[in-house]
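Undergrad: Each in structure tokens, the structures are laid out below.
The numbers here are math on the coordinates, done by the rules we state, and not lab data. Given the structure is predicted, the values throughout are model-derived calculations rather than measurements. Cβ atoms are built from the backbone, for glycine too; each structure is taken alone.
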Structure I
Amino acid sequence: MGFWCEEVMKICVFGLWHLGSVISACIASKGYEVVGFDEDKTIIKNLNAGKAPIYEPSLDELIKKGLDYGNLFFSNNIKKALSKTEILWVAIDTPVKLNDKADINYIISRVKKIIPNLKKNVIILFSSQMPVGSIKKINNFIEKNFPKKKISVACSPENLRLGNSVEIFFNPDRIIVGVSDKKTKKKLNPLFLSICKKIEWMSIESAEMTKHAINSFLANSVIFTNEIATICEKVGANANEVENGLKSDIRIGKKAYLSPGDPIAGGTLLRDVNFLNIESKKNKLVTPLLSSIVLSNNEHKKWIRKKLQDEYISLSNISITIFGLTYKPNTNTLRRSLSIELCDWLITKGAKISVYDPVIKKLPKRFMKKVKNFDNPVDALDNTDVLIIGTKWPEFKNLISKIAKVSKKNMIIIDPNHFLGTRILKSKFKYITFGTSQI
């Protein structure tokens, strides 16, 4: 299949970090002619060499297949990328500041800049996460400044998750698509049917709002179960047993976000909570439930710190090892990592910090001479007082027997997510996990 084959829909994916690189590779594997566009020359160079800008299982292999097959291209040349585009798929990863406030102007300005280069009758399909009403603003800009181009807009909110994005893209529960007219729906229908047979069609504003509502609902579920688990610790209940009881209720279900453990690190879920809080204030609405999510989550972030302070009067010179540094398993991103935040705090307390992560070989510069990074998890446990399970990498479950052989007899294991499970309970170690009895 050659470049811009006339029989196949031509798609340009705009923005090639995590979201865009996944969409590009996956859509190309469905037989579409895809060109990924980004201004960053380094990203383009790496992608054309088959290397994604961020680690994601099977993504590099999928990119290479598209390149070899001849229907996937990457370019920073805007004219070449857009010359015959029928659908411009906006997949710019929304920049999120440390306070979980999204930089929407960054996306809007980049889209406005590219519009003059589009031909007539192009559909701009937005998957970048923006506040409800953002696409309408862009559409108003198009109608005012480029009415003759007859560009239409649509919305299919991003549905990916770091560490499992390719699998989720190919096997979604459903796809939500917002359109403003039947013509756009008719043109997009075959594209989305090639991915999933269940499509929820709605207005653009409803699609935008649905994404905010889903993430806020999930965030609220996490906060709810963590508050319940905190009470469980004090009254002698087991939060994991309570979780099973909740999920057995047909009104709640097996897949509910009700596992006690880590707080929300930030980013996607809290970004949408903030979107809704901003809209509420703008419209002078009182939404105490949404407003309390961040407050509760920030309090839960202190759980590991409190457990350490319960065990030691001072953490100065206490040897602490952290297994897992990444934001979540199957990714190499450290942004929003709770383990990294914990390291920052431990440094201020004078602790001796050792870390191990299967994919992180280089630590942030600020950790230089303050945090020791190991290539082998067993070596990292030498003379350790406390082992903390940070990221839930599967390989850690296979280390229990080795941990028992090389560790101090009085070593403490803090595992907020109960990831090591019941097997570790049979060991000699003091095992502290979230939501279990402290009585």
Structure II
Amino acid sequence: MPMMNLPGPKAKAIIKRDQDVISPSYPRGYPFVMDHGRGTEVWDVDGNRFLDFAAGIAVVSTGHSHPQVVRAIQEQAERFIHISSDYYHEKWVELGEKLNDIAPFMDNAISFMTNSGTEAVETAIKLARHYTGRTEFIGFLGAFHGRTMGSVAFTASKPVYHRDFYPLMSGVVHVPFPDPYRPVLLPKAHEDYGQTVVRYIEEQIFGHVLPADNVAAILVEPIQGEGGYVIPADGFFPALRELCDRHGILLIVDEVQSGMGRTGKWWAIEHWDVEPDIVCAAKGIASGFPLGATFAREHIMNWPKGAHGNTYGGNPLACAAALATIDLIENGYMQNAANMGAYLLSALKDIQSRHPSIGDVRGKGLMIGVEFVKDQGTREPAEKLRDHVVDIAFRMGLLTLGCGKSVIRLAPPLSVSRAEVDEALNILEDALTIAEQEVQPSHVA
């Protein structure tokens, strides 16, 4: 697969202008300057074509500029673009009804609309404190919940998210996430590692650090995103639900990245047949239009008028985009995510058999992580190799993103085709072969 000379002249010029006026805090991975996109394909300003297997960090769930989503936005824009949350509009109500239909619990779901995932998490934090009258929380190492001052207190994937921002919101205690590939706690004999982590919370956190009856909620990603696309051990969520029930603690699931059909189910938590109390959604909910939502069991979303609000949340254009997105996911794309995800996962495991630098391949639906290691025995992360694979793949026409210490995440649009998956797999293996020769020669099969 030939490599392109990137960035091209138009992209270089725009990047130079960007550096003069845009905050340097944005974590740009490589010099891609987008011009337009259709489905899984995108083109940069110099006319180079790429396959987008990042989807704007799992945002563009129905592909770039899906005609049905574009039409819904256009039709709504011709009627009105904004009305604040002091009033009503029907699209807002329709979206709330739809979220109630697909909520991962049996109770009626009441929604609060936001503009982003971090705002959805902030809403959940406030709601949990209000409902329980308690102040403390438990979060997980490796988690990413956003960068605003409440959600960043839970974020624990990289120290850069905290550096120079202390003091953070108080009341958050972090515990290990039950990563079966990299366990840090010692299980008892015949104990599922997820149960080990919950036992650690009960015995060590509640026993020595934090009274259980002070804990308002446990906030957790069903599958960690920024932390490395980590899928917890199977015993984790059933045990966690039982712990929460026993101590009157709310279970908040952050489905910002894992929700909206990405894993082949509406919500990743459904893979473990566990019902949460509060759900945070965003990213794939509106195919790229800024929207988030927090929805909870009806008896929990009981705060009074004025307790929480949002000027732009539930914007009519965003709601229209979300309704079109949900319709597309419901009528084919969620099943496609399950089918293409299974095919992609199997093919990646086949590639793993030829490349010892791949330590683990894991995923559900189209939320798949490939973890690179220096040695399969020690499992030492191969961060430089991962970064080199991402860069070479970009120059070959494939957009991917890193996460965790040495993981590449593959999260294409849920509409991705078999031919596009095959093309991406070929590019990825070619990129890995080159990277192994340049970074880890001893790992060439």
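Undergrad: With distance in nm of label points 7 Å out along Cα→Cβ at positions 19 and 171 as the yardstick, tell me which of I, II scores highest.
TA: Comparing I, II by distance in nm of label points 7 Å out along Cα→Cβ at positions 19 and 171, the maximum is at II.
Undergrad: Taking distance in nm of label points 7 Å out along Cα→Cβ at positions 291 and 331 from the coordinates of each of I, II, which one would give 3.0?
TA: I
Undergrad: Which structure, out of I, II, was distance in nm of label points 7 Å out along Cα→Cβ at positions 259 and 395 derived from, given a value of 4.0?
TA: Working through the options, I get structure II.
Undergrad: Name the one structure among I, II that log10 I(q)/I(0) by the Debye sum over Cα atoms at q = 0.08, 0.10 Å⁻¹ of -0.45, -0.72 was derived from.
TA: II
Undergrad: Follow-up question, since we're still on this one. One of I, II was used to compute distance in nm of label points 7 Å out along Cα→Cβ at positions 155 and 323, and the answer was 4.3. Which one was it?
TA: Traced to structure I.
Undergrad: Moving on. If we compute relative contact order in percent (Cα under 8 Å, 6 or more apart) for structures I, II, which one ends up with the highest value?
TA: Greatest value across I, II: structure II.
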